[in-house]
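What follows is a set of structures for review.
Values quoted throughout were computed directly from the atomic coordinates according to the rules given, and no laboratory measurement underlies them. In this text the structure is predicted, and so the values were computed from the model without any measurement. Cβ atoms are built from the backbone, for glycine too; each structure is taken alone.
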Structure I
Amino acid sequence: MLVRTLTDPRGVPRSELAETLERSRSRWRDGTASTFVKAATAFAYLAQGDAVTSRQVLRGTQTADFFTLSALAVWHVTLSDPAGAVPLLQEAARQCQTPRAHAVVEVVSAAAQARLGRTDIAKVRLEVLATAMPASLVRFALRFVTREDFAELSACAQPASPALRSVLDAAREDVRPLHRIEALRLSGAERETIALLRAGLTNPEIARHRFVTINTVRTQLRTLFRKLGVTSRADAVARAEQLGLMDDLTSVPPSA
């Protein structure tokens, strides 16, 4: 099944993904699935368009090893957050132990740089990779970027060297399971409100904390709930945590 998560991730039933995670958990004393299994299943969920479950699978991973770092980086790039992928890729590069792993990191890094507007850097990465690595490895690594990112990489690589042009031409025929997912964007006020909800503040307390009226708080909560697809305060906090929207929020002490 793990091979299928990389070759045909969209065709793997969700029940099989869940069962594979559970089997891996049962084989380890601490009850945690192996990081490779987590990375592979997270990739499959992401290819199926389920970014929330993909992030949940990776969220419980304590060890920042190559598989976890690279899977998180792919998640960030796919969800249109290339800046969030860069430090993960830098650390993953330090942990690469095989040419295949190195190729994946370099290709995803090139995609992130292209998305950040640094097309010259992206092109250099691809040219160096095409010169130093077998074409089959570069072609394999290109499966880990979205269809849209592959198109951008192909464009920014022009004019390409014969080696890189040959790889890109061949890879153009490959099935690319990932496609871009627009990341959920919250305004500054919405992010502050989420932090206050997590701290357990009531609407009047939120209004006093933010120097706005209660009606403004109610309106913002309705908008926030609609964005998150929830109907309650507790679900809003839980959903934001699932999506990784609370990772960098400042904690707010509850009111006395």
Structure II
Amino acid sequence: MKFQADREVLSDAVSFLVRLLSPRPQLPQLSGVMIEATKDEVVLSIFDYEVAARVKIAAAVEAPGKVLVQARLLSEIVSKLPASSVSLVIDETRLQVTSGSSKFSLSSMATTDYPDTPEFPAATGKVSASEFTNSVAKVASAASREEVTPVLTAVMIQADATKLTMVATDRFRVAVKSLPWTGKAIDRDVLIPARVLNEIAKTFSHEGDLELAFGETEKEMIGFSSGNKTVSTATIKGKSPAVLQLFPEDTE
């Protein structure tokens, strides 16, 4: 594998993925970022069985291939490179990163035990990314931080034909927020871990429209996509407390 890319574009892609990585991965490989170079683009991805994320960037690819390296280490290196262009080359079992007069060598990790990134579901609808980020920040703070009752650590999302509603409660407080939604209504409540949803929302805060994909069944992951970035997350199984009935129907 050998390619050249814009340093800022590559740095933005890697830092985006690092923010979504679990701080305590189940396996060493799950702390890595998979880099796959094809004929005319490079795809960077992560998957830790809870969150999957993928970013596509333009690059001048001289030789296709793929490599798995430590994501946080690569992010630190690329963010401090001096030149506007960066070259990545696989040399046997190491990834050589070169930019101007700076050169770094990273050990690659075995890809045999790295899980396949799940397919992202088709988009169900879209919201304003900035409104979504602000809404999640307000609602997620009401979710419980104790893992004893998983459904209380989640933000519940509902969608009808015109609005997306988010609800969280730790039994002592309740937060509810609705925002305009352009898309299909969903016939079930979706529970997403508040910690994960908060990180996802922040990573898309500067985008325009944010597409959401709820999938067809409860077993499917929930997807978020904008531009060249896509994220999906597993949901929490269970039923959230029926707190919406405590509020008048016209409450925002």
Of the structures labelled I, II, one was used to calculate relative contact order in percent (Cα under 8 Å, 6 or more apart), giving 18. Name it.
II
Of the structures labelled I, II, one was used to calculate Cα extents along the principal axes in Å, for residues 142-237 alone, giving 36, 26, 25. Name it.
II
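Distance in nm of label points 7 Å out along Cα→Cβ at positions 14 and 174 computed as 2.8: which structure among I, II? It would help to have the intermediate numbers written out before the result.
Values: I: 2.8; II: 4.7.
Matching structure: I.
When percent of Cα pairs over 25 Å apart is compared over structures I, II, which one is greatest? Please report the intermediate quantities before stating the final value.
Working: I: 50; II: 46.
Checked I, II; max of percent of Cα pairs over 25 Å apart sits with I.
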Can you rank I, II by distance in nm of label points 7 Å out along Cα→Cβ at positions 166 and 190 and just name the one with the largest value?
I
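Taking FRET efficiency 1/(1 + (r/R0)^6) of positions 22 and 230 (r between Cβ atoms, R0 = 30 Å, to 0.05) as the criterion, which structure among I, II has the greatest value? Provide the component values of the computation, followed by the final result.
On the way: I: 0.65; II: 0.95.
Result for FRET efficiency 1/(1 + (r/R0)^6) of positions 22 and 230 (r between Cβ atoms, R0 = 30 Å, to 0.05) over I, II: largest is II.
With semi-axes √(5λ) of the Cα gyration tensor in Å, for residues 78-117 alone derived from the coordinates and found to be 19, 10, 7, which of I, II does the value describe? Spell out each step's value before the answer.
Values: I: 19, 10, 7; II: 24, 12, 7.
Going through each structure in turn, the value belongs to I.
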Which of I, II yields 3.0 [distance in nm of label points 7 Å out along Cα→Cβ at positions 46 and 182, calculated]:
II
Could you figure out which one of I, II the value -5000 for helix-only ellipticity at 222 nm (-39500 (n - 2.57) for each DSSP H run of 4 or more, over all residues; to 500) was computed from?
II
